[in-house]
Every structure is written in C-alpha cells, then in structure tokens.
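Novice: Each structure below is given as structure tokens.
Please treat every number below as a calculation from the coordinates, not as lab data. On a predicted model such as this, the values are computed, not experimentally measured, just so you know. Cβ atoms are built from the backbone, for glycine too; each structure is taken alone.
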Structure P
Amino acid sequence: MVFDSYFLLKLAHILLFVYWLGGDIGVFYSAFQVRDRHLSADGRRTALKILVWVDQIPRYCLVLMLPVGYTLALRLGVVRMPSSFVVILWAVALVWLWAVWAIHHYQGTALGERVRRTDLVWRYVLLFGLLFDAWRGFSGQGHLLVDWISLKFLLFAAMLFCGIMIRTLGKPSAPALRQIFTTGSTPELEAIVQRTAARTRPFVLGIWVLLVIAAYVGISKPDFGFTP
C-alpha cells in the first residue's frame with residue numbers, strides 16, 4: 001500500500017485527538033490518587049510522578065495539532081496561505097514543543113520558570129490570534145475559506161482558554177502537595193488540594209467536550225452559512 005502525504009497528515013491528525021483525550025483521561029484518574037489522603041505519602045508521590053509524565057502527552061498533542069491541522073487544511077484547499085507560512089508555522093511549533101519539554105525537564109529551576117512564563121504569554125497571544133482569524137473567517141475575509149474551519153479555530157481557542165484556566169486556578173495545589181510530602185498531611189493542606197481540584201475540574205471536562213465537538217466538525221464539515 002502506498003501512503004501519500006495527505007493520508008499521513010490525516011492519520012496524524014486523528015492520532016493527536018486520540019492521544020490528547022486518552023492522555024487527559026489518564027491524568028484525570030491519576031489526580032484522584034494524588035488527592036486521596038488515605039494513601040501513603042509514597043503512594044501519592046508515585047501517582048503524581050505518573051500524572052506528570054502522562055500529562056506531557058496531551059501537552060505535546062496540543063502543540064502539534066495546530067501545524068498538522070493547518071497543513072491538512074491547506075491540502076484540502078480550505079485555507080489560503082503561502083507555502084513559506086507553513087514552514088514558519090512548523091518552526092514555531094517545534095520551538096513551542098521544546099518549551100513544553102523544557103518546562104517539565106527544568107521544573108523548579110530559574111530557566112524552567114522563565115520558559116513557563118514565556119509559554120503562558122504565548123498561549124494568550126495565540127488565543128487572541130485564533131479568535132481574530134475565526135472572526136475574519138466568518139466575515140468572509142482572511143485566509144479561512146469555509147465556516148467549519150473558522151469554527152475549529154474557535155474551538156481550539158476555547159481549549160487554550162481552558163488550559164490557561166487550569167494552570168491559573170490549579171497553581172495553589174503544587175506547593176500544598178509539596179508541603180504534604182515534606183511535613184505531612186493537615187486538614188488545611190488537604191482542603192487546598194481538594195478546593196483546587198473542584199475549581200479546575202469544569203475546565204478539564206470542558207476540554208474533553210471541545211475535543212469531541214472539534215472531531216465531529218472535522219468529520220461532518222458543516223456549513224453554517226455565516227460567510228457572506
């Protein structure tokens with residue numbers, strides 16, 4: 001069987017959805033073990049190690065989804081852009097991929113913290129850029145030529161927003177867990193961990209829903225008639 005580039009791009013796009021959602025479910029379950037105060041500190045620490053490692057998979061999938069999706073859309077003829085833009089897009093994606101790896105690898109260091117802050121700023125820039133492109137697409141302007149691609153940009157922006165909210169609202173959990181592992185559990189520390197989980201859970205579930213909707217839109221390719 002001969003595999004052309006379009007087939008491989010489509011396969012990669014599908015696998016990114018699969019591993020993103022599958023990895024997120026693994027993280028979600030591991031988080032329950034990390035928060036279980038009835039487990040030993042070693043058991044919770046091991047669950048946290050698993051969570052952190054598995055969580056890298058959805059993060060990598062998020063980064064790669066944009067260049068793979070863009071390139072696939074170009075092959076389908078539903079976006080308009082020069083080939084040089086695709087090269088730049090992939091270069092930016094590779095740098096972003098390194099940043100995601102570096103945040104994990106250099107966690108707790110000055111370099112890791114600088115990369116983490118830069119990554120957060122980039123996500124805000126990308127979020128508003130996607131929203132702008134989607135608005136232009138629905139208005140019949142810009143480089144997005146069909147409504148369903150504009151909708152996918154909106155959905156991807158919404159997923160970025162959910163991720164930012166998870167990172168922001170979940171921030172108190174890490175120092176509380178470190179203190180639990182160092183000095184032992186207290187009701188106050190456990191309350192912080194549980195409260196943080198309750199605040200971030202809707203955004204985690206929101207990403208799952210948005211992923212399913214994005215997959216459906218990519219398959220059905222609906223036309224909403226927004227473009228004049």
Structure Q
Amino acid sequence: MGTAERKGREKEQRRRAILKAARKIFFEKGLPAAAMDEIAEAAELSKGTLYLYFKSKEDLYVSLLEEGLAILRRMFEEVEARSLPADETLRQIGFTYYEFFKQYPDYFKILMFADARELHSQVSEEVLQGSEQRSLACLEVVARVFARGVAEGVFRKDLLPIEVAIMLWGISNGMIGLIANKAEHFMHDHQINLEALMAKSWELTMNSLRTAQKKK
C-alpha cells in the first residue's frame with residue numbers, strides 16, 4: 001500500500017470515528033446540549049482534529065444524515081422490489097416513511113433540521129447540498145414508482161413524477177410533525193387520532209393521483 005493510499009484510509013477511519021462518537025452524543029443529548037469537546041473525547045481525538053473534518057457542530061450533526069437517508073432509501077427500495085401494483089407500492093412507501101420516523105426518530109430530527117435552513121446558519125452549503133442530494137435519491141424511488149403507475153394507466157399523465165414525489169414528501173412531513181408534537185393535544189381536546197388521520201390524508205392524496213377510471 002502506498003503512502004497516499006494509507007493516509008487516505010487513515011483519514012476515512014478518523015472521519016468514521018468522529019461520526020460514530022457524534023452519533024452517540026447527539027442521540028443521547030440532542031444538538032443544543034452536545035459539545036464538540038465531548039465528541040472529541042469520545043472519538044479519542046483532539047477538538048482541533050474534529051474541526052479539520054467538520055467546520056461546525058451543526059455541520060457534524062447534519063453529516064449524520066447520510067446514514068439515516070441510506071437506511072430510508074434501502075427501506076423504500078425494499079418496498080419497490082415487492083412487485084406490487086404501482087398504487088399499492090406507493091401506499092406502502094408512505095407507511096414505510098412513517099415506520100422510519102418511529103424506528104429512527106433521531107435521524108428524522110436531523111432530516112427536519114436540515115430542511116429548515118433558516119434555523120441553522122452554521123451549516124455549510126456543502127453539507128446542506130450533500131444532504132439534499134441524498135434526499136433526492138429517496139425521492140427518485142418514489143418518482144420511479146409513480147412513473148410506473150402512469151405507464152400502467154393507474155396514475156394521471158399530467159403530473160411530473162418528481163413533483164409528485166416532492167408533494168408526497170411535504171404532506172408526509174407535515175403530518176408526521178403533527179404526530180410528533182401534537183398527538184396528545186388532538187386526542188385529548190378533539191378525540192382525533194392523528195395516526196389514523198395521516199392514513200386518511202394519504203388515501204385522499206392517492207385518490208387525487210389516480211386516473212378517473214381508477215379512483216376509489
């Protein structure tokens with residue numbers, strides 16, 4: 001192994017060690033309470049070394065999203081591979097996104113943070129663009145399923161697949177945000193189960209995407 005290759009591997013190993021330590025600290029304490037000193041100690045590196053790899057605590061936090069979105073994309077692709085009709089595949093992807101929220105709430109928090117740019121001026125454009133590219137990879141799975149549905153005659157032809165994917169992403173995030181923050185309030189004050197309401201909203205949206213002859 002040459003010197004350059006060895007240094008490259010050592011650099012990648014340090015980066016992985018930093019991310020592993022950061023995951024532990026951030027998931028235990030959250031972003032506001034976590035400190036770079038703690039992460040450096042957990043990674044057995046100096047704080048100065050951390051800043052060689054990540055420009056800020058916020059950069060490091062959002063960089064963890066690479067792992068979360070890789071999990072989400074794999075979950076979507078597993079649903080896509082079941083060879084179900086396109087409309088049922090799209091429905092199952094919606095349920096799968098909610099399962100991702102329940103199984104990986106810490107990654108979901110990072111995803112919401114990364115999407116709310118006005119909240120994090122300390123995150124570099126490079127890191128934000130990286131998270132957006134990985135999010136797009138997930139959206140492309142949804143767009144492929146919708147495009148298949150158009151070819152099958154299930155979904156409307158006047159809608160662009162990527163626009164539909166973005167729309168469904170936004171609707172899902174809005175409903176999941178309500179579930180995360182307001183579920184008890186809506187149940188106590190209005191006797192409304194937000195999980196059930198999310199399923200209804202998804203079905204209404206699905207029906208709006210179908211061709212006239214396929215509406216349910």
Structure R
Amino acid sequence: MSTMQYTGVIFDLDGTLLDTIADIARAMNRVLKAHDLPQHPREAYYHMVGWGLEETVRRAVPEEQSSPELIQQCYAEAVTAYQEAPVVETRPYDGIPELLRALRERDVRTAVLSNKQEELARVIVDAVLGCELFEVVRGARDGVPKKPDPQSALETAAALGCRPHEVVLVGDSEIDVATARAAGMTAAAVSWGFSEPAALAEAQPEVMLQAPDDLLSIVGHDGADRLVSQHTAKKA
C-alpha cells in the first residue's frame with residue numbers, strides 16, 4: 001500500500017453515523033401488525049437492515065406467508081410509515097458530531113452514501129446532523145444499483161472531487177467493506193454499528209475503528225503512514 005493523502009471520506013448512514021434501528025423497527029412493526037403478521041423485537045432488525053428498506057421487508061415477512069404482491073404492498077406501507085416518523089429516536093453515535101467538525105477543520109471532503117431512499121436519507125441527515133456538514137448526501141436512486149455495487153460510491157467520490165484511492169469509505173457492515181473494495185477505496189469498518197464484530201473482521205477491512213475519533217489517525221497529514229503500519233501489522 002502506497003503512502004497517500006486522503007482527501008475524502010464517504011460515510012454509510014445507518015449504524016455508522018446514526019443509530020436508526022428504533023425508528024426502522026417501529027415503522028416495520030406497524031406494517032406487520034396491520035397485516036396480522038408477527039412483529040419482531042428491535043434487536044432482530046439489526047440482521048434485516050443494510051440492503052435497503054425493500055429487503056428489510058422481505059426479511060421481516062415470514063417466508064411461509066410471503067408473496068411478491070404482499071412484499072410490494074408492505075414495502076409501500078413501510079416507506080410511508082417511516083417517512084411519517086423518521087427521527088423519533090434516531091440519534092448520532094457518541095463522538096460523531098465532533099468527528100465531522102474535525103474533518104471539516106482538516107479540509108477533508110465528506111459525503112453520506114446510504115442504501116436508504118435518497119430523499120429520506122437527506123431528511124434524516126438534515127434533521128439529526130445537518131446536511132451542511134457534508135458536501136454530498138446520496139441514497140438509493142432509481143436506475144442506480146445499491147451498495148455493494150461500486151457505481152454509487154464512485155459517483156459520490158467524483159462529486160467530492162476525489163479519486164477513488166484518495167477516499168476512505170466508512171461503514172458498519174460487510175456491504176460497506178465490499179463496496180469500498182469494488183470501488184478501489186480504503187475500507188474502514190466501525191465497531192459500534194449493527195453488524196457483529198466477527199462478521200466485520202471476516203470481511204477484512206483495512207482498518208477497524210473502535211471510536212469515531214480513531215478516523216482522525218487515518219485522515220490527516222500522517223494518517224496514511226499510520227494506516228500502512230496498521231495494515232502491515234495485520235498481515236504479519
């Protein structure tokens with residue numbers, strides 16, 4: 001790995017910047033209840049999110065009761081239910097606002113890239129953190145494949161004015177690690193999100209972040225050298 005100056009950071013949203021699971025669970029359980037389907041405890045949704053809301057619906061509806069028509073109906077209702085109350089309990093993880101301010105002070109360009117619908121992602125980011133903290137906020141769009149396909153990540157890097165190898169992609173799931181790898185970016189996985197640490201370790205990100213401000217040891221004047229040292233030590 002060559003030494004470089006990272007000029008951009010692309011953040012996943014759910015489980016990385018924000019703890020959104022309570023509001024997702026509430027919206028999804030409201031839909032399940034309306035269809036006389038079994039509801040799930042909040043903790044169960046950790047294993048259902050990350051691929052977008054439609055996939056969450058597929059995982060939440062019992063397989064033996066599922067049909068394409070029911071999934072589409074429940075998905076439409078889930079979108080409505082979530083849009084009506086997207087930030088009741090959603091909050092930033094401890095240290096995230098401070099991290100974002102520190103990155104701006106270092107003139108690092110930042111973006112959000114979510115598999116959540118783009119309009120909803122913007123509403124949530126603006127309500128909880130403020131869209132002004134980011135140059136770009138992107139979500140799922142018609143005609144653009146979701147993560148881990150690299151297209152949206154590459155488009156986001158281009159919008160930041162960064163080359164892929166100058167970007168750190170920060171996320172809480174194997175999806176984000178795979179996206180970074182496919183896009184030629186550095187993968188930084190967070191330990192505080194929705195995924196199990198063992199699953200993240202198996203995905204082999206370049207670095208694991210134990211706290212938000214750990215990112216500052218990667219992005220900065222000496223950050224690349226530190227990342228090279230960590231990567232070399234991990235391989236040894």
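Novice: Of the structures P, Q, R, report the one carrying the highest value of FRET efficiency 1/(1 + (r/R0)^6) of positions 33 and 185 (r between Cβ atoms, R0 = 25 Å, to 0.05).
Specialist: On the way: P: 0.95; Q: 0.50; R: 0.05.
Ranking P, Q, R on FRET efficiency 1/(1 + (r/R0)^6) of positions 33 and 185 (r between Cβ atoms, R0 = 25 Å, to 0.05), first place is P.
Novice: With P(r) over Cα pairs in 10 Å bins from 0, in percent, for residues 25-88 alone derived from the coordinates and found to be 18, 37, 19, 14, 10, 1, which of P, Q, R does the value describe?
Specialist: Answer for the origin of the read-out: Q.
Novice: If you don't mind, there's one more thing I want to ask. Starting from the value 137: which structure in P, Q, R was volume of the Cα convex hull per residue in Å³ calculated from?
Specialist: Values: P: 137; Q: 158; R: 116.
Derived from P, not from the others.
Novice: For helix-only ellipticity at 222 nm (-39500 (n - 2.57) for each DSSP H run of 4 or more, over all residues; to 500), the calculated result is -29500, so let me know which of P, Q, R that is. Let's see the in-between values first.
Specialist: Working: P: -29500; Q: -26000; R: -13000.
Here the read-out was taken from P.
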